[in-house]
1. With mean projected area of the Cα convex hull in nm² as the yardstick, tell me which of P, Q scores highest.
2. Upon calculation of helix-only ellipticity at 222 nm (-39500 (n - 2.57) for each DSSP H run of 4 or more, over all residues; to 500) from the atomic coordinates, which of the structures P, Q produces -9500?
3. Quick check on the output: 15.8 is mean count of other Cβ atoms within 10 Å over residues 122-129, derived from one of P, Q. Which one produced it?
4. Output the label of whichever structure in P, Q has the greatest value of Cα Rg over 2.2 N^0.38 Å, for residues 18-73 alone.
5. One of P, Q was used to calculate relative contact order in percent (Cα under 8 Å, 6 or more apart), giving 15; which?
6. Compute FRET efficiency 1/(1 + (r/R0)^6) of positions 66 and 138 (r between Cβ atoms, R0 = 35 Å, to 0.05) for each of P, Q and report the one that scores greatest.
7. Upon calculation of FRET efficiency 1/(1 + (r/R0)^6) of positions 58 and 90 (r between Cβ atoms, R0 = 25 Å, to 0.05) from the atomic coordinates, which of the structures P, Q produces 0.70?
8. Using distance in nm of label points 7 Å out along Cα→Cβ at positions 10 and 130 for the comparison, can you identify which of P, Q gives the largest number?
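Every number here is computed from the coordinates shown, using simple stated rules; none is lab data. None of these values were measured; they are calculated from a predicted model. Cβ atoms are built from the backbone, for glycine too; each structure is taken alone.
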Structure P
Amino acid sequence: MQSKPYLREHPDAKGFYGTYGGADVPPELAREMDKIHEAYQTIGNSHDFIMKLRDIRTHFQGRPTPVYYAKRLTETVGGARIYLKREDLNHTGAHKLNHCMGEALLASYLGKKRLIAETGAGQHGVALATAAAYFGLECEIHMGEVDIAKEHPNVIRM
């Protein structure tokens, strides 16, 4: 089976899908982001990094999380059998810890001392704070005033 033309052309070499996506980053930060990207291309594919991340996923995060057959939803919708991946069973209660632990592990390989994020999602902040604590890193999370109010329980958890 031959893939559709769009899928043969995307993502491009930088991982973008056409004119959509990307980042608007100040030049000083862009240089640092490029360094991180470059380091990940090497470190992220190393056997040692992969094995450490697998160990963290298994013994700290609680992965792999189970797949649940949603019988009543399947019956309601009809047709396909529906399964749900239970990412809510990850430590901290969401899928967000998946990338935060990988980012924190990479930061530790790079000798970084602090994780910084800007987010509107309280669960992301909780996951990043958890990853920072696991690796003994400082953590700085920036949120807008409205998001802080909406995400108050998660802000407290951070």
Structure Q
Amino acid sequence: MSTLHRFDDLDMKLLFELTKDGSISVPALSKKLGINASVLYSRIKRLMKKKLIKKFTVVIDDSLLGIGVKASVGVNRDPKFKDSIHKKLMETPEVVSISEVTGRFDIIVKVYAENLEALHSVVIEKIGKIEGIQSSETFVELQRTDKDPVYLTKK
């Protein structure tokens, strides 16, 4: 049985609403969904206990913090330096995430920078000088459109 089937329609509606606005109050959610607030409290608690809801968080407008450029950097590395490269990347403030991937790169590094000049500096002076990095290719994000995950919108 698929993991998805352990969660019913109410769970999915709850997840959908909470991903749109994690700060919505349970009474407001109760009114919106037409479900008793005490039922919603216990459902949310259960979803957290089952670790389907990992945490509640905020979404920040990066541009107000001076982040003008977002990029993905595909990196090929010497396998002998895997751990030290990971550690150095995690210590780089502009690095937002590191994903090990299949395909032509070993890892994809998400980088946020103030501008193109700052991005260039991060890629060349910081990432490029880490011992064991063999090559990299940078993909600058021009525009981004997020959508609701399909598993939340299924009926």
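1. Going through P, Q one by one, mean projected area of the Cα convex hull in nm² peaks for structure P.
2. Source structure: Q.
3. Attributed to the structure labelled Q.
4. Once Cα Rg over 2.2 N^0.38 Å, for residues 18-73 alone is tallied for P, Q, the winner is P.
5. Source structure: P.
6. That would be structure Q.
7. Working through the options, I get structure Q.
8. Numbers: P: 3.2; Q: 4.6.
Of structures P, Q, the maximum of distance in nm of label points 7 Å out along Cα→Cβ at positions 10 and 130 occurs in Q.
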